[in-house]
Structure I
Amino acid sequence: MTTTVIQSKWHTTAEVAVMLGFGLSKTKMLVLTGEIRSVKIGRNRRILPDWVDEYIKRVTSGAEATSA
């Protein structure tokens, strides 16, 4: 019997909060203000891994510009 492991294609807001080391309310605010992109499916919001990466790049590029 072959076992197949299904990888998550998107994340919940709570999962993204853990990944970023933020609280859930801060992460929800980032989503609601559009700083982190998301898609609404029914009553749920989902965030693609690429969108988390975009947010991190945007935040860190601003930090690099001020330190130069």
Structure II
Amino acid sequence: MDTLQALEQRITDLEIKASFAEDTVEQLNQVIVRQQEQIDRLIRELVELRNRATAAEPEGVRSLRDELPPHY
């Protein structure tokens, strides 16, 4: 009987550990989902900023000499 009780205790301990492991995996999955949403949002913002920067630039090739102040 002692062996049976020891086996039952081991099974119970393993079930508890499995339960905690499942909970941890679920929490990590939620973190990954939030991080992916944040990455997607940042990518959209980056694309928008690039589009704004491109729209703000005048057409054609610019030279550094074009950027010199008038007193040069």
Structure III
Amino acid sequence: MAYDTPTVQMLRAILDEVLATPAFTRQQHRSAVEVAERILWLASRGEREPEAIKEHVLNEYLAYAAA
């Protein structure tokens, strides 16, 4: 799926923010590539709210890996 430049910039900013969080740096189950893939997966399903994407990745995706 192709994204316009502002969307790519937003998704990249979300990725950078998530990768800088303790929730990511303390866990050992998900790689940065996996997190990026999850962010793109959410975007491919139409999610465009940065906070909703971050919340999903931090509170569901990374938390699920730690369980």
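Coordinate-derived values only; no laboratory data. Computed from a predicted structure; not experimentally measured. Cβ atoms are built from the backbone, for glycine too; each structure is taken alone.
The table for this structure:
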{"quantity": "Which of I, II, III yields 3.2 [distance in nm of label points 7 Å out along Cα→Cβ at positions 25 and 57, calculated]", "calculated": "I"}
{"quantity": "Identity of the structure behind -18500 (criterion: helix-only ellipticity at 222 nm (-39500 (n - 2.57) for each DSSP H run of 4 or more, over all residues; to 500), calculated), options I, II, III", "calculated": "III"}
{"quantity": "Label whose coordinates, when P(r) over Cα pairs in 10 Å bins from 0, in percent is calculated, return 15, 17, 15, 14, 12, 9, 8, 6, 4, 1 (choices I, II, III)", "calculated": "II"}
